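Scrolling down, you'll hit the structures one after another.
Bear in mind these aren't lab numbers, they're just calculated from the coordinates by the rules spelled out. A quick note: this is a predicted structure, and the numbers were derived from the prediction, not measured. Cβ atoms are built from the backbone, for glycine too; each structure is taken alone.
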Structure 1
């Protein structure tokens, strides 16, 4: 991919850390194994109470490119840590890495060389694999490229091609986009890519290259705990509302109905969780913004009513609600397709 010299691109790996003493060493080893020498790993600890900081400090003593600090700002959370790492570096590129994921030795070199094929790129998207205990044990792609469908449509259908660790950003582009929204309790990556795709940030997909990231399937991750908690439901609703507002602001009103899958999912999720007020607010907003049409509103209102009155205990009512939900379920392939 060109004759890039080693002096051209330093990558700052930005890694939040919280109570990962059982896994963090494996991640750090994968960073130390990189063939591309121009990197720094900025680990921002989020208040670990186990040996995570001690382990990272031991690695930092071995290699000065590993830099450990404590989170300084609020709120507590991975995105605050990531943003602090980005602000602390002057590297040309930033990449996000979690403490339970593993990168291939060629990862950084592959990503930098790909980015350098076009100096106008703001970010690039790369393939990754899912694993549970050791890389390759599931043999499943995080997701695949689907050239017939653009990335914004896939984002609205929750069939995203990109996630936080599967990209390489130019640092100045990431700052310009506004970094991670630390006020969100959920869907921070969804929000980031909505802003990128709708606002016309320049990107390229490099799915012709071998997977360079192993993303751990972690059923105990912090982002999945309390998935239906009210604050997380509110965050998902805000992400979709902001995306629709961006579409309108950029003259893309014709694409607003694409948000119906997410709007319906949030509405029904709120209703199932007992948050009838949020469900009705979301339903009213979606109808007023043109996200759903009159018939879709009628069907969703019926499903909300069924959940609100707890009629799902009655077979016909439960099946009715299930059938309505199925009408708004997109066919996503995240974590479902085998790697060939």
Structure 2
């Protein structure tokens, strides 16, 4: 894509994200008038809201909708950037951020936290730690046996995902079916309804740093996508760069699970959508995917909480939207696999 058109795209996506974010604060079971937010929730001569109504509007916007807005934007951007990174690094367009087991590990950790800690804070902490352990186990297995490093990493990820998925099943089996199991199942379906501003404030710096680092390494991704031998001949320390990217993606993906539970398909869909628009150059794909992923998950979250009488878990909606998209991708690429 030409630079001029690319910058117009980024500007358009930024504006769309800002406008969508503003209106998302006003949509939901409790409609908040735009005039209330524009007046700063203070009594104004142009509106007829009472002090109690303005206080209610302020509570809904600042304590409920703003945290989930920020969480959706950050998680969407993080998952999209992670998907671009993994697809380029592993030379596979069908790779998603859960390749090395981070989502399975984080889901197990969150369920373990809900089972024993019985609090969201414990679930957040356990999800983050278990996600890192799961990827660490996959990398350990890849280094334990000789062979092609990329293939061994993928096989290690398959083993790690299977292990932590099995452990998650054990936790669900021993959980109390009346109290603990419903909470675990609801968590696994994904959603930002329970996100607090304190949780977002704690996670945001790490997510922003991780997204920025991966965007800054876009040139390295272009080189890695050429293959290990070509990258090595260009003076790139392949193992060091790859390990750094794995560490950063693991950190931000585990945080997304800690914030919003299991939200699938974002890291697989958004990179494809972005490449259809910008082309294959990761220097253009990563910044665009950051904005498109953030906008996509924000719009999906708005739909899940505003389109139905009861809120639909966002993980269900992303899966429902991901399946037809994946069929579309298969229809375009199946001939290239022969």
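Of the structures 1, 2, report the one carrying the highest value of distance in nm of label points 7 Å out along Cα→Cβ at positions 141 and 317.
1
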Match the computed value 14.8 of mean count of other Cβ atoms within 10 Å over residues 61-68 to one of the structures 1, 2, and report its label. 1
Thinking of 1, 2, which structure, once distance in nm of label points 7 Å out along Cα→Cβ at positions 29 and 301 is computed, gives back 6.0? 1
Using distance in nm of label points 7 Å out along Cα→Cβ at positions 109 and 325 as the calculated read-out, with 2.5 as its value, let me know the right label among 1, 2. 2
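Work out relative contact order in percent (Cα under 8 Å, 6 or more apart) for each of structures 1, 2, then name the structure with the largest result.
Numbers: 1: 17; 2: 28.
Structure 2 comes out on top.
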For FRET efficiency 1/(1 + (r/R0)^6) of positions 93 and 253 (r between Cβ atoms, R0 = 30 Å, to 0.05), which structure out of 1, 2 has the highest calculated value? 2
Entry that produces -24000 once helix-only ellipticity at 222 nm (-39500 (n - 2.57) for each DSSP H run of 4 or more, over all residues; to 500) is calculated, selected from 1, 2: 2
Note: distance in nm of label points 7 Å out along Cα→Cβ at positions 117 and 277 at 5.2, derived from one of structures 1, 2, originates from structure 1
